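Listed below are the structures to be examined.
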Structure I
Amino acid sequence: MAAKKKRRVTLAVLLAYLPISVLYLGFSGQLGAADWRTASRAPAGLAPDPASTPEAVVQVYSARATGWRGWFGVHTWIAVKPAHANEFTVHEVNGWRLKRMGTAVISSHRPADGRWYGNAPELLGDIRGPGVEAIIERIEEAVKKYPYPARYHVWPGPNSNTFTAYILREVPELRVDMPPTAIGKDYLGWRSVNTTPSGTGGQASLFGVVGLAAGLEEGVEVNLLGFNFGVDPKSLSLKLPIVGRVGPARDSTPMRIEAATK
């Protein structure tokens, strides 16, 4: 009887959480224009102007996905600018480009902080300095080695968040804690164990459907059917599906990476 009552309480909590979280998201301003054809792709003012920023820069962003997907998850990307470059190169995965180009991986010159079809981006990581040149080279190599360029699945992956998480694992200096709404970040393919995307912990995952992760940057996360629940003691934040990260604002101060000395 006690177990049955516990299941009923759990189900009631989940059923109550769904409409509340959707209502919150609807009024949060995270979702932009309904028509992707006319939606803004304008910069949000979070990236430095390449013309006045000679140093190398790497930034990681997320924004609510387009259409119905945006109610559940985000799209993520990585932007790089070598020293003295006059524009950013954005690396990301777009499923709708797969049939046209034979690969879901796209590297293009666009504003690093451009709105994702009307949805405002959130800055997840920002590193700058002379040591970033070598990191950009490793990012470019990781983009080439991404293991799923010809595969894309909204759920449970591989998708745009699987791509970003893969790059972050290959370049742990970025130390990025991906949002709990980045569905697909926990997809590890046939591997069941790996480091967390930030490189500060470890995780076990069964094809991104169920899993557990713990790290200095991520805190503790439980993945159920691609939805993440967790707590991050470092930032005093809760991690919830649909709603996302709840807690103090992220520290947006760029992290400086100095060149290695011999």
Structure II
Amino acid sequence: MLRGASADAQADLTSELKSSKGDAEKLAGELFGVAAVLRGEPAVRRILSDGSIESEAKASLAGNIFGNALGDAAMKLVKSAVERRWTVSRDLADVLEELGVLAAVRSAGKDGNTISDELFEVRRVVDQTSGLRTALSDPSRSAKDKSELLRSLFSGKLLPATMQLVEQAANGTHGAIDGALENFQHTAAHTIGEKIATVHAARQLSDDERSRLADALGAQYDTAIHLLVVLDPEVVGGIRVEIGDDVIDGTVSSKLEDAQRRVAG
């Protein structure tokens, strides 16, 4: 969670991104590239986020470093970013990556509402395949190797925007791939005005059940809800819903455990 000046900078830069023109997929790739450089070159990142250095000087330096590699839209955002104040140095790279995620979702157009579902399915594959998870977390493997591995598994099965985000999760983020994929899921949902609810159930929900649950949660949280359903053998009747930091547990096993605690107490 960003604080202070970094939170203000993120809000302003997000507004600038929404008004930018041009190829959103290209913009996403360029912003991911800048974030990678800043993470790999701490000295450069510290200079570009140093509040004691004149904004114009930092913007000029950013132009010298990245100018030949970026289009006009990305260069404008990067210069605007380095001209701002940051609570801590690493927030600059994190926010530029976040802007890249927003641009990638934007590039999917009307199909953007399926990105969260696709990222969720990739997460499940990674979580359930220990060899894949190990390969993607291996620091000795190059970004190119990881991207080629991911494309061999998912190319043609995902939207181009989702594929771009999956590769970024493996190669560019500051956390593990499963955590990055989850963060990107929530960003994708938020971008189209939704909040994600992960539903653990013993069986698949019917369309009517999904619709009624989404409507009920939407009314409770005052926002559109995007359901992600996980078949969970540990759920004995009912469902367990995770939405943000909230857990709504209506399972039989939960009620039995509660009853046992009451008896023991």
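Observations on the structure shown:
- When helix-only ellipticity at 222 nm (-39500 (n - 2.57) for each DSSP H run of 4 or more, over all residues; to 500) is computed across structures I, II, the figure -7000 traces back to I.
- With Rg and Dmax of the Cα atoms in Å, for residues 30-109 alone derived as 14.3, 39, matching label from I, II: I
- FRET efficiency 1/(1 + (r/R0)^6) of positions 38 and 86 (r between Cβ atoms, R0 = 25 Å, to 0.05) derived as 0.30 - corresponding label from I, II: I
- Of structures I, II, the largest value of distance in nm of label points 7 Å out along Cα→Cβ at positions 78 and 246 belongs to II.
- Read-out distance in nm of label points 7 Å out along Cα→Cβ at positions 94 and 206, computed value 3.6, structure in I, II: I
- Source structure (of I, II) for Rg/Rh (Cα atoms, Kirkwood Rh), computed value 0.97: I
Taken together, the values in this text are just the output of simple stated rules run on the coordinates, not laboratory data. What you are looking at is a predicted structure, and each value in this text was computed from that prediction instead of being measured. Cβ atoms are built from the backbone, for glycine too; each structure is taken alone.
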